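What follows is a group of structures, each given as structure tokens.
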Structure I
């Protein structure tokens, strides 16, 4: 943390002391992260999540944070209140303590729940997504408390255990506990830094709607010679249906799908025009020859401001070694649709159902889950407040990204609580979240603590 960067801050000496505190206590902070990573918390499998909630809540109470665990219809939500600072703003700090499944286990170089240090990184499930980043926020509170008695603002921590399962109960919890969660701004850390390695501020997420289509044919798998040209093939039925949903040029053909999509203009357009983009490097990294066809030419516009229709799974018939000449009795396809601001999962689901009924009335459509999109305006005053705090902590101006391509329950803050939300990802670009060999660079972890401490100071000054 730059000493010069804090020269104009009323808490300059304290921020300098916090930086030294983090350096001096790096080993114990790392051990605490290891303890958190060792505790399984796979929400998709209900594996260890409640036990992890108890562990995390205990860590928070040890730092003097008044903490409660709230049951939901799914996994618990943890809410912690820091020391009260009269007259100071309130920051609502979000994170999630659940993790993705570890499959395929054989692809891991070390066991996913035995945190291991290699090459300056901590390897294990949840290191980057999101336990390391969540803990950095808590450790910044501890550092402020140890150095100055308390941070200069009021902090409410809210940590959930179902983000990796699309947060089915989180928004309702926020709506039902408005008074408990009253704040001036929401802050979170999730995902990786910019591909260049520079920190960035992300102000939005796309929503997501996940669905399943099932087509049924004969009552059992049938000999493809005896039944060919006679019996319906459910795989072909789904293929023909899918072809009516998306054109070769990338346009989604579901009637009304784009009617609520905002044009990209003003500050958002200016922000993406300032983001650097190494397209040849992107293609090389992913070992592809070019991007897919799409109506939008701009790289960032495609994944920040346009919705998608993606096939993420297709199962039918025989896929094993050799040949099995059958007409399958069933075919299933799983689809996710990433939605952008002003689109609604309920509205898109209705349009999707109408399309299926029109083109393939015998196909069964099921809704599996959804999250709504969210975006904080680039011009919101808190954006520059946080940007200056990140720059003070890192000696480098962060990039401003209007949105990310993924999904988080940010709408619970921006829509249901009417708060601006600012996100600063702390993890390295190659954190491998959701994949085998997830990892977090130790330097990023410690920087996350220092950035959080700087952000807390900056938000306190924004009255």
Structure II
């Protein structure tokens, strides 16, 4: 079977290759207006038969929540067959967004609205501010004409905008988006490690790669679509730099302070900030490609002496590291489409400006892929390499308010294990929603679903 990429959204298959983006949230106030809004937007949505890298126009992507499907008037018998996690919406416990912590869902969207109010998202990707403003105006005009309400997520009245920092960097200074799954979009011969497209796309469910809806009219409705988690994540850059500056020299006193800080930054993530993997170059950020992905952990670094077991990239993709027997589906891979937002921090002190990452995580099964990854991030208990305690977290992304965890990074070495303690919350969740990213046929059906 060959997937018809002309029916799949471009943002699922390709990176957008645009330096700026705007992410607009909407609520359908009546079903007829919502359907008309979707119908007018549908021809403007970029499809994957055209790579955004070879086009010059702005590229649109769109997603719809489960409550949005209901607001459009999708038949109840079809709605009942959707993924249970998608239907319920994002939940604090499996995401690690602990009530009472800074990531508490009660504070999401700066308390302007709730996630249940969100019905639709439009991702506008453009090469210039002029283009971005033009396509934004077009989308808003279509919404106004069809009685659709835009939801403004910030108390100051601004919306979510992504902007490249250059060289694929995020605010903490790391190169991002290096390790992405290699997806086979057909059933032909595969390269080693390629991911079956059924792990991403809906409507092709099999016993080995199942997704919901599984069969029948509901599966036909979503064929060529994908689920996605959109996540607004604040990055505390000043805190991050302070931590590196104090904890780095304590951990590595034989190094100059700046080198010690850089080594600790690499240990937190598993790559040097230029992207070179620690497994391939443990002592200096050279000696390997900054985009290298052809490596494992089992043979060169089973105990984490090069790359700590709780380093971010080792947690979210342990590669060939052994997994517990209960992890029957293997490593949960997702497609990531993250963009930084907010201006760079120019001094050592917190300037009070909101900055971070707008993350989109695409898959076919939110529970087995997104929720499982979140569980691994917040408690390292998925592999025998963690021993019997299993109270550590992802060194960069864990929520330290999770009950029973130890906020430490353990770094094994030839002279014994070094423990970096007092890991703070580097990240704060400011909003999360689960969307269906409809294919071309799905969009057409939603526009006439009443």
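For FRET efficiency 1/(1 + (r/R0)^6) of positions 35 and 275 (r between Cβ atoms, R0 = 35 Å, to 0.05), the highest value in the series I, II is held by structure I. Here mean count of other Cβ atoms within 10 Å over residues 195-202 was derived from just one of the structures I, II, and that gives 23.8; the source is II. When FRET efficiency 1/(1 + (r/R0)^6) of positions 203 and 355 (r between Cβ atoms, R0 = 35 Å, to 0.05) is worked out for each of I, II, structure I gives the greatest result. When distance in nm of label points 7 Å out along Cα→Cβ at positions 51 and 363 is computed across structures I, II, the figure 2.7 traces back to II.
Source structure of the calculated read-out (Rg/Rh (Cα atoms, Kirkwood Rh), 0.96) within I, II: II. Among the shown structures I, II, from which was the value -10000 of helix-only ellipticity at 222 nm (-39500 (n - 2.57) for each DSSP H run of 4 or more, over all residues; to 500) calculated? Derived from I, not from the others.
Given 17.1 as the derived value for mean count of other Cβ atoms within 10 Å over residues 147-154, which of the supplied structures I, II does it correspond to?
Working through the options, I get structure II.
Hey, FRET efficiency 1/(1 + (r/R0)^6) of positions 11 and 387 (r between Cβ atoms, R0 = 30 Å, to 0.05) derived from one of I, II reads 0.95; which structure? That value comes from structure I.
One of I, II was used to calculate mean count of other Cβ atoms within 10 Å over residues 83-90, giving 13.4; which?
Label of the originating structure: I.
Where a number appears in this text, it was derived from the coordinates with a stated rule and is not lab data. This one's a predicted model, so the numbers in the text were calculated from it and none came from an experiment. Cβ atoms are built from the backbone, for glycine too; each structure is taken alone.
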